[in-house]
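Some structures to go through are shown next.
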Structure 1
């Protein structure tokens with residue numbers, strides 16, 4: 001769905017969500033939590049230390065952090081294997097303005113999470129990040145025994161020596177999509193999938209991209225809210241309602257003393273060159289990041305929805321606010337260099353590549 005469709009609805013969306021103060025927006029941009037006691041940290045104190053999500057991309061010849069021979073990389077993301085010859089996109093490191101990110105240490109990660117279960121929950125962007133994390137860890141223990149399990153809905157990589165299991169639960173909307181007599185129904189207030197997420201030591205959630213699908217790529221026939229079936233509705237409002245259902249699930253089911261919860265913020269697409277002031281281009285022709293002081297398109301409206309929902313959640317959820325830093329990376333998509341994704345893919349990300357930075361930020365949040 002073209003994002004221009006959403007822009008005339010900007011005012012009505014804000015009326016629907018209610019007024020968000022500048023203080024709320026500031027809090028969300030630097031949000032962090034003390035997982036040991038479940039209390040949110042002071043945003044001003046955190047900002048005085050460092051905001052990891054505001055910075056710039058710098059060239060670093062030591063990158064990437066692993067190579068394309070990682071045994072877990074899906075053909076969809078293995079750009080080097082499927083014909084991409086430029087490699088500058090592999091050589092950029094995220095540099096926060098006020099500090100340095102801690103160096104990712106896969107051995108330290110395994111030792112600290114020995115015997116634990118980590119689950120990514122979401123769509124193919126969760127798949128992107130799940131593979132990235134397993135490859136980052138594997139690069140530190142290349143001779144360590146591992147097992148891989150894959151089904152349509154659930155996959156896992158287990159590092160046997162450490163008892164660390166990293167799982168992926170595929171559910172594009174987080175809320176339930178079910179087959180009924182009426183047809184395929186997206187249920188905005190149902191989240192029975194959540195039974196599979198219980199008992200995890202860490203949960204990393206993601207959703208958005210499938211909320212925009214229309215036509216043949218739309219996997220539902222109706223949207224259900226309560227007992228009412230809708231043929232369609234404003235997708236941002238539907239997203240807000242579905243995400244609010246997820247927030248209620250977290251409030252009811254997560255024990256902060258047992259489980260750390262992250263929400264992976266909106267992963268941007270780069271199909272429209274006008275977003276970075278080059279209207280005739282897409283990601284397919286890009287080999288360098290955007291280096292301007294601010295991204296011309298500004299924050300996407302779906303980012304506003306995520307920020308609003310997370311500002312109201314009662315349990316501690318750490319927002320990995322990767323939207324802006326990912327907007328700069330118009331160069332980092334598979335485009336035509338994908339093993340099993342036809343056409344021009346400006347939604348997902350090459351591996352090695354940008355999702356490695358998402359996991360460096362996850363690492364920083366866990367261990368700093």
Structure 2
């Protein structure tokens with residue numbers, strides 16, 4: 001059985017299209033993307049990197065609440081989202097706000113979500129997504145249910161959910177995969193393996209050599225992808241999405257990536273569990289640098305192009321944070337009111353109590 005296990009583990013080779021030098025190393029899987037598509041992917045990654053930098057600064061100024069940095073994971077997040085359609089349903093983890101924004105969530109509402117304002121969770125009509133899940137792994141079982149609902153309605157769409165490497169250590173992970181597999185539900189399970197679940201390295205979380213292989217027991221086609229390669233992530237996502245909408249069931253994708261910043265801005269100190277040399281090595285694989293090199297070789301991207309995106313992002317963020325600042329402050333009575341259609345007696349009493357307090 002040891003030989004069997006080693007044989008299975010050896011079959012999970014890292015899928016890559018674009019190497020660290022911006023060279024296409026897998027021409028057979030080079031996505032059929034137009035020049036405009038490639039430029040749009042680059043624009044989104046640069047914009048999201050700026051958004052991450054500004055969000056960290058706003059958090060330190062006390063103008064945002066909960067925030068989980070995203071720098072380093074742009075290829076994993078945006079490459080996968082670029083392969084989706086508007087009708088697809090996203091069930092994100094708390095680090096996956098960028099996918100929600102590019103799926104249609106207004107930026108000011110993303111800021112309100114960070115502040116804990118209930119309007120940050122009231123998505124506009126047509127934005128097919130749930131709010132970012134704070135409970136580790138809970139979105140995985142939810143995605144299986146959403147995917148089954150999509151199947152029963154006969155829709156040509158998928159449910160896509162994201163978790164980190166730590167999420168694969170949760171019971172919900174196995175339950176969600178097994179349920180989706182048993183019902184051939186059109187779900188895509190993303191594991192963004194950024195090497196540390198808060199502070200525990202992945203090799204201390206599991207004896208499995210890859211996280212992709214965890215999908216095999218549930219009967220899911222499973223792939224390990226270079227998560228710093230936006231074209232590889234896009235190609236893999238496009239492939240499994242087509243399978244799912246054609247009735248071939250769910251799949252799992254492990255994107256091997258890295259987060260440059262702390263786990264969240266709530267006091268995590270990554271210098272306690274990883275070295276500067278490790279981060280420096282991963283920065284050599286940076287997803288923005290990699291795609292930038294490819295586009296520059298094609299004369300599709302310049303310093304002026306990048307500076308324009310940076311300026312546009314800063315202006316959008318400035319307007320969005322002002323709108324969030326100007327938005328009506330959340331009141332206790334708001335929370336009581338939106339939780340129930342008909343208030344029970346004890347909450348009716350509290351409602352009257354807080355109405356009186358808030359009127360003063």
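All of the numbers you see were taken from the coordinates with simple rules; none came from a lab. Since we're looking at a predicted model, the values are computed, not measured. Cβ atoms are built from the backbone, for glycine too; each structure is taken alone.
If you work out Rg/Rh (Cα atoms, Kirkwood Rh), for residues 289-336 alone for 1, 2, which one comes out largest? Greatest value across 1, 2: structure 2. Source structure of the calculated read-out (helix-only ellipticity at 222 nm (-39500 (n - 2.57) for each DSSP H run of 4 or more, over all residues; to 500), -7500) within 1, 2: 1.
Taking 0.55 as the value of FRET efficiency 1/(1 + (r/R0)^6) of positions 233 and 297 (r between Cβ atoms, R0 = 25 Å, to 0.05) derived from one of the structures shown (1, 2), identify that structure. The value was obtained from structure 1. Among the shown structures 1, 2, from which was the value 24.8 of mean count of other Cβ atoms within 10 Å over residues 137-144 calculated? It must be structure 2, since only it matches.
Work out the source of 21.2 here, i.e. which of 1, 2 gives that when mean count of other Cβ atoms within 10 Å over residues 105-112 is computed. Only one of 1, 2 returns 21.2 for mean count of other Cβ atoms within 10 Å over residues 105-112, namely 2. With Rg/Rh (Cα atoms, Kirkwood Rh) coming out at 0.93, pick the structure among 1, 2 it was computed from. The structure behind it is 1.
Determine which structure produced the value 9, 32, 30, 20, 9, 1 for P(r) over Cα pairs in 10 Å bins from 0, in percent, for residues 89-256 alone, calculated from the coordinates; the candidates are 1, 2. Value 9, 32, 30, 20, 9, 1 for P(r) over Cα pairs in 10 Å bins from 0, in percent, for residues 89-256 alone corresponds to 1 out of 1, 2.
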